[in-house]
Structure 1
Amino acid sequence: MTSVLPAADPWPALRVRDWPDTRETLHMWTQIVGKVRLALAPMVNHWWQVPFYVSARGLTTSAIPGRRTFDMEFDFVDHRLVLRTTAGAVETVALEAKPVADFYRETMAALRRAGIDVSILARPVEVEESIPFAEDRTHASYDPAQAHAFWGQLVQASRVLSEFRSHFIGKASPVHFFWGAMDLAVTRFSGRTAPTHSGGAPNCADWVMTEGYSHELSSAGFWPGGDGEGMFYAYAYPEPPGFRDHPVPVGGYSTEWSQFLLPYETVRTAADPDALLLDFLTSTYEAAAVHGDWDRAALEDDPARRAAPR
């Protein structure tokens, strides 16, 4: 049955401990589709050709160029994976409780029927246990209400992160969903190169992280893990001296995670969730820019001023 975000509850409540089975299965499914985009899309700096984007129905790859351009979308309203091509083909895979192995087989078959020839590295990355997709019958859960609520979290987070992004005129990433760690992120860059990153992500080559962190940055986003209902986070690479001690109005610095954290639940239950989250995003960026000596006059501007008639 079709469902939509309820107007009375625009910031959905979804406790991390209540949906681990669906979350872990969905994580593997997104990696399968993400690896299709990785295999076919032209390389972009920091791997920006591989993430998904929040859509009006779920998460989309956006158009993947090639001899036959196509897109793939996780539809969390009607609970199906939809594949569409410029040739008019439409294929679907049901989002329902099923093993990763079955989802992988059905998705690759849908691609073949649509005339898409693709070969992927068919195992997950950035996870401790990398079970080949074709053999994974461990992850087999899907609760439609939980997936829909997660999408609702992403909708709200993406909206505020997009507003935050609009105040920066230097190099900045889109607001995008990285399926490796299953987080939504936006990243600002100072314009300077960074020290070589040491890597260390599980089942992920170090050179992948080296490319991702090739330039000095300040990144923030939402991760559906940790405690409570998930976490908003912010970090700098490289972390400048004084960064972690910079005063922020909400949230705090975690020495365990080496980043600032703000519980999603704190934002959701605030009198003005947007304002609270923007305070967190702005102040943690300032921690990176101030202590990292960024050229703020050249990198920041008021979007309202830019939109006004000249």
Structure 2
Amino acid sequence: MSNDWTAHEIPDQHGRVAIVTGANTGLGFETARMLAERGATVVMAVRNVEKGREAAARIAGDVTVQALDLASLDSIRSAAVDLRAAHPRIDLLINNAGVMYPPKQTTADGFELHFGTNHVGHFALTGLLLNQLLPVPGSRVVTVSSTGHRIRAAIHFDDLQWERSYSRMGAYGQSKLANLLFTYELQRRLAAHGTTVAVAAHPGMSNTELTRNTPAVFRLPITWLAPFFTQKPEMGALPTLRAATDPAVAGGQYYGPDDRREIRGYPKLVTSSPDSHDAEVQRRLWTVSEELTGVTFPLGQAVPELSGAGAMS
């Protein structure tokens, strides 16, 4: 008998509310689809509402669409207001959306696009929705990282927005390392509450639209080799789904594919880089993220609000 964890292992999700960012395509779509098919009430939080509705129409179950642009603190604040009103109780917040290797760009608030979307946007959204999760037994915040958190990855506190120079790979690595540092620090702060936990996952190498910004010199080889080294989005979504639904999951864990290089396969508990476990960097990034967003997490405090803080130079 196989011990591989598959979508068939997802427990019944009736009565649970799941928010999935970036759910209109790729890994996010498959995550939303499988949760809805198991009975969850799923909110697809997406930048393009029209594409979100088209995607929702392909899913059987209780699915709605929420406008959310993680590259805009105003959009995040507006979405959080809508979500709090519609869903006083949230069981799962799945921070899935992301960008990979775009040319140098900044968000509406002046953050480098990788850092602003992949980390800062999800940090703000999580803080603004946490009061809906904290009272719910078994609630989870699942943040999707990447094996890229090991590649040229560091938190450049002296130049977080890559204003002095720009490396697509370095900026992506910084943002994915930030996802893990955030997860581990959030779990530390949640531990005293005994309800919500923070977990991370990564999909290995999945054949999705996320690679559309890969530099041209690499794009053709990747296209040729993709069938041999990548897996379909429904497999790539399994680590996230396990982190979100497996009753055996504990706070602060990290799930990824089970082959030797964590590129493809069924989800298992994996380890992240030593840099991701640096508690001092975790705390420093948390403090900087609060300053950048104006969000203070409601761990013993009032519901946080965005203050409209701008980018840090």
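Only the coordinates and a few stated rules stand behind these numbers; no lab work does. What you see is a predicted model, and the numbers here were worked out from it, not measured in a lab. Cβ atoms are built from the backbone, for glycine too; each structure is taken alone.
By the measure mean count of other Cβ atoms within 10 Å over residues 119-126, tell me the structure among 1, 2 with the highest figure.
Answer by largest value of mean count of other Cβ atoms within 10 Å over residues 119-126: 2.
P(r) over Cα pairs in 10 Å bins from 0, in percent, for residues 135-262 alone computed as 10, 37, 37, 13, 2: which structure among 1, 2?
1
Have a look at 1, 2 and say which one yields -0.49, -0.87, -1.03, -1.42 for log10 I(q)/I(0) by the Debye sum over Cα atoms at q = 0.10, 0.13, 0.14, 0.16 Å⁻¹, as calculated.
2
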